[in-house]
Structure I
Amino acid sequence: MDQHKTRVVILNQYYEPDVASTGHLLHELAVELVELGFEVEVLTGRPSYGPPDTWQDCPLKETVDGVKVHRLKVARFDKNFLPGRAYNYLTFAVPLILSVLFRSRKDTVYLYTTSPPFLGAVGWFVSLFRNHHYATILHDAHPQLGVWIGIFKKNSLVDRVWMMINRRMYKRSIEAIVLCSAAKRLVTETYPIDSDHIHVIPNWADGEQLFPIAKADSQIAQANGFVEDFVLLYSGNMGLYYDFDTVLDAAKLLVDEPFKLVLVGGGGKRPQIEEHIKDHNMTNVVMLPYQPFDKLNDSFNACDASLVTIAKGIEGISFPSKLYTSLAVGKVIVALSEDWSELRQIVEDNDCGIWSPLGDAQGLADQLRVLIHDKAKTQTMSTNARTLFDKGYTRKACAAKYAEVLKLADPYYSKEETSQRRTELAQQLLGGAAVVNESGGDEQ
């Protein structure tokens, strides 16, 4: 039996108890890796992602669930104010670079995320001076995302420089992890890294903390009068990557139905959505603030269906983790995306929800109307959602795949051992995809 403990340092600007979803995913990953026998540290910043009332005071150094956490004193300007966000990044990046540069250990695998977007470049920079073994997780693809949002133009100076840095980053990256096959295509076609070193591992949810309960038993549903109506819920960041126009227009068409659209959370689009609701006197749309973490399962279950949306042109650049939390609580998935999307494939092939193209409010309203009045169909889809989650999207299953990838980057193992592990991992990932695809999930 292999008694070696792979040592991993996870680097990300946000970490629990911050409200950022990536911070919680990485906490769960870190805890699972510890249970799998890894030695894990996290280098992060103070809570600063959400509104100030969500920030919590945390020690700069502590050990939580076996994970050593080191927090840097970052600035905390509103992330929706671009100059403030840039300054937040700067106050995180500079001390992080110095810390890694002078403390990098050659027996450690450093796992860089895309929060902040340029974080992986730190690994490349440090590797120029130190024996620095690193892997990357592509949660959001940059600079492609900046071009999509319109912050700068394709082939502009910023775009060209960023792409140049990314090419160097991926050339030195030992392994890369992406969330979907569209992201793997993007990386394979754009950067100098062999496809065998790019691993598709989806995000996940905690199936023990998030689980189905009847909407009538949800305290939030009871308190807000959601029990009698059919409720479609969106919970999380109302950011630029997501389409809300289609569902808001569909809600207007359902004003005479026992239907409510509930939007929970914050983000750059929230003020625009609030203004839209007010201007159109949309009485069947309810907005709520972020919910405390100890209320998340109750909140996610305060509905009949869960909205999962991804805007046009963004899949592969990003992918909605909300899918996995929605599957975990066994809610019908209402998916809005482009027609070629993996999100559509997962939902339709597994009969765990409905899909509608972006912009088709009438089509979405018609499908929702069927669900509103066909409780048996809604229940079947809900059951299928949790079944699919248990097959392919638990945190233990996904963490086990991460563990194998990180071992590929571990300098402790010889080239022969690594080659054998790589072959075995490829077979495992194909096997995992096959299990999900028996009921039609996404192909990895």
Structure II
Amino acid sequence: MNIIIAGDGKVGSMLTRQLSSEGHDITVIDSNSSVLESTVERYDVFAVHGNCASMDVLLQAGVKDADLLIAATSEDEVNLLCCTTAHALNPKLHTIGRIRNPEYTEQIYRMRNIFGLSMVINPENQAATEIDRLLKYPGFLRRDTFAKGRTEIVELRVGAGSKLCNVRLMDLESIVRCKVLVCAVLRDGSASAPRGDFVLREGDRVFFTALSQNLTTLLKNLGILTRRVRSVTICGGSKISYYLASRLKKSGISSRIIEKDYARCRELCALLPDTEIIHGDISNQELLESEALGKTDALVTLTGIDEMNMIVSLYAASQGVPQVITKLGHTGNRSIIDSLNLGSVICPRDLVCNNIVRYVRAMENQTGAALSVHTIADGQAEALEFLVDEHTLNIGKPLKEIRLKPNILLVSISHGATPEIPNGDSFFRQGDTVVVVDTNSREIIRQLNDIFA
């Protein structure tokens, strides 16, 4: 497809890398010529220097022949004008706009057609949603949901003294005492789809497929505390902090936000009248100990500085805070990040890019496209959900008789509202949904039939 990416920042750069690697023709627009030069050197893309909201620049970028435009600049208003102008020039064009300001949420929803928006992305809101979900199950590093919330892929780290240490996967069910399937293991920076004789070691990051109703049982039988989070301390008064505090209030969880900018504190007081706002610097150890660490079930670091978030999270973990969540804008060096006790790591850019890639794949293949796509294991594996339709091969055949491609696992089948973790005798019917995990990055799985050998 012909795709225009307007804005060559964090999100734009990641999308350029991902979508160009999948064979799309990419045109990048940015007002910074040096950034464009760097992008052209790294990827096989076409670059246009200029204001992406300008009609002349969009025409130069080939908007009339494009299939999709992604407006991901740092300015909401520019993104809106870019999408509106592009759609006026090409009414068949799909447009995705990054809109981050909470004040525009209702307006965008009501005026979506007027703005010519096919999809709206909000990295901060998505990050807040993910953090809120993690807070509901302390112990998991990550949760990805499938089958309308009935099946999940969750991530756990094998720590020192864990019940998972030195356990063969074939013996796992006797320990967790519920039906689970290990779909991927990340060891020493490398992901694999393990067999039954695989032995888990300290430091492994393990990705379990489980029914949502069994998550509490899984944590309990592994000896991981699952007490309900009642209070959360949020470090930094960012947009994510606003969205998260709003969600926590609806869930009946108290929260406090520590922010060093006094003007921002006043804004947050007006926006969040039921949330405690503390004016202070989180790099101050005395402040942390007096206001945060001793009174909280969970600490979330959401400042705009990765290094600050990491330092505060490390200190909180060392002081025994039950749950720590760290927001990072850059997750490039995963080996260093994995060596640190940062708790759950959230990257808003990664969350947004995963959603956009799913949308692009659905555009490519309207029939049989994945219902959802989640990148797991530091981008080395994908979990995809598909609907079984009349064109799907091997309907009604037991899984033990079906040959799948290497490094492909079928990890869940949902018969209507009834999900199951499959075994060799399981089968799927038309109308079912299935979840597959692919640890083979050499070939993109675009439809369900692509998994069969």
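Observations
- Structure responsible for 58, 32, 25, with Cα extents along the principal axes in Å, for residues 148-315 alone calculated and labels I, II on offer: II
- For 11 (relative contact order in percent (Cα under 8 Å, 6 or more apart), calculated) the corresponding structure among I, II: II
- Each of the structures I, II was assessed by mean count of other Cβ atoms within 10 Å over residues 252-259; the largest value belongs to II.
- For helix-only ellipticity at 222 nm (-39500 (n - 2.57) for each DSSP H run of 4 or more, over all residues; to 500) computed as -8500, the structure of I, II it came from: II
- At a computed 20.8 (mean count of other Cβ atoms within 10 Å over residues 28-35), which of I, II: I
- Structure (I, II) behind the derived value 42, 23, 14 of semi-axes √(5λ) of the Cα gyration tensor in Å, for residues 52-259 alone: II
- Per distance in nm of label points 7 Å out along Cα→Cβ at positions 108 and 404, the highest-valued of structures I, II: II
- Among I, II, structure where percent of Cα pairs over 40 Å apart as derived comes to 17: I
- Answer label among I, II for the case where distance in nm of label points 7 Å out along Cα→Cβ at positions 68 and 84, calculated from the coordinates, equals 2.4: II
Computed from the coordinates by the stated procedures, all read-outs in this text should not be read as laboratory data. None of these values were measured; they are calculated from a predicted model. Cβ atoms are built from the backbone, for glycine too; each structure is taken alone.
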